[in-house]
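Each value in this text was obtained by applying a stated rule to the coordinates, not by laboratory testing. This structure is a prediction, so every number in the text was calculated from the model and none was measured. Cβ atoms are built from the backbone, for glycine too; each structure is taken alone.
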Structure I
Amino acid sequence: MITSASNAQVRRVVQLNTKARARREEGCFVAEGLKLFGETPKELRERVFVSEAFAVDHAADLLEDTDFEVVSDSVFEKMCDTKSPQGILTIARMPSYTREQLLGDGHRKPLVLVLEDVQDPGNVGTILRTAEGAGVTGIFLSSRTADVFAPKVIRSTMGSIYRVPFRREENLSEVCDWLKQRQIRIFASHLEGTNTYRGESYMEGTAFLIGNEGNGLSDTLSGKADVRIRIPMEGKVESLNAAVASALLMYAAHDQRAEREKT
């Protein structure tokens, strides 16, 4: 049993939790909690740690076929990003995808999100989770978008991090050109949109551009859109939270496509 906070494995977990550079260099991240342990594919699990109390209560039934390290309760708390840890955490290898994989498997038209500098980890995690529910085939993220492997993002995805293909890209304008070459129509969520988001068709290949929480989309990226669309606002509200706006657009496309499948 690991009982020292200076243990090399403990220090490694802390580094992976707190430093994006460490995550990038190792190609690993920390998935904390029982649900994320269960959601992490076995082929991506590198190492599993459990607290002493968790091992006593659950090792026999939950970890029967899993190799794991037991850590004293006090040291385990130091390894965790949450204030009330559940007693289990997984070091997982990062999944990776090609651009083509973000367009789906060919059984349905691509439905893609392009996130430009969305910086709140909770927003990014919620967008990933909602994307799975809405049938999004993939997500492109700018280099300044929040790290998808940060602890808060991982928790917010509730496991969708393993099922929604995504890629971080240095040049989203070039990505838009690449999408257009594949007959994907690009829509920018924009305050100056001429049509509301419900006034367009998303039955063919579709990409939604989502901008930064404070500044919206850059002029350069919004200029790549085929159509600018807006979400109607009442009262004095100028815009919605990035995750909420994304959800509205994703489900507008989802609902249109679901209606076609019924006929």
Structure II
Amino acid sequence: MSYETILVEQRDHIATVTLNRPKKLNALNMRMAEELHDALAAADDDDDVRVVVITGAGRGFCSGADLTPSDAPGAPRSATAPSLADATFEAMQIEKPIVAAINGVAVGGGCTLTLSCDIRIASEEARFQLPFTKLSISAELGSTYLLPRLVGYGKATELILTSKMIDAHEAGAIGLVNHVVPADELHDATARMAATLAALPPMAVRLNKKGIRLGMGSELDSQRRYEELAAATLSRTDDAAEARVAFREKRDPVFTGR
């Protein structure tokens, strides 16, 4: 399918979604949110896709909400229509793992979008900012929930209330991103991470991702019940049998997703 604001490429069980408004540093608008929702839902439904990578075209990852009049957060819309923040957040809620390849500036919604990804790899040239307070607007895309769980209450409070910009190395030091690499190594580092995930049993990846997400808001007893259910489900899969046979035969397993 052809899109106006994103590019989608699929190869070796990996779907790469590129935010493609480089002249605006890939600023988010409703068209992009709708296209992200369509592309990510399609990837989630496609058995050939095991991992999704999100990156940005040009020199930026995403500069946040497009503030031109027709796309600004306060622009007129139907009372029942979702906001840009709601639409973008919902687009990111898929079962398969999402790896963010953060190639440049990630500001506002561009930064909070990465929080809904499962693994974040940043170029040394990336910068991060949550400017909501200084713009006299509230933080969004679930950032007040997700950010403290990534970087801790104190650092999350500092980043949101001061609206300060931080570089990639500070982002790595506080846990906002998993890895920081030189700009010319971002593509290869992301490809290696995606390939690692794609080589694993797909159902186990999805159920363990779900377990981690549920665990952020669950009590221990309910989380243990989920783990028991997931373990019983996975034990009956062909991939579980393949993992056991490959271990005995001292070879790399080949997983089929069944």
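For the reader, a short list of remarks on this structure follows.
- Given -11000 for helix-only ellipticity at 222 nm (-39500 (n - 2.57) for each DSSP H run of 4 or more, over all residues; to 500), calculated: source structure among I, II: I
- Read-out distance in nm of label points 7 Å out along Cα→Cβ at positions 33 and 97, computed value 2.1, structure in I, II: I
- Comparing distance in nm of label points 7 Å out along Cα→Cβ at positions 225 and 241 across structures I, II, the highest figure comes from II.
- Which of I, II yields 22.9 [mean count of other Cβ atoms within 10 Å over residues 57-64, calculated]: II
- Computing mean count of other Cβ atoms within 10 Å over residues 129-136 across structures I, II gives 16.5 for structure II.
- Top of I, II by mean projected area of the Cα convex hull in nm², largest first: I
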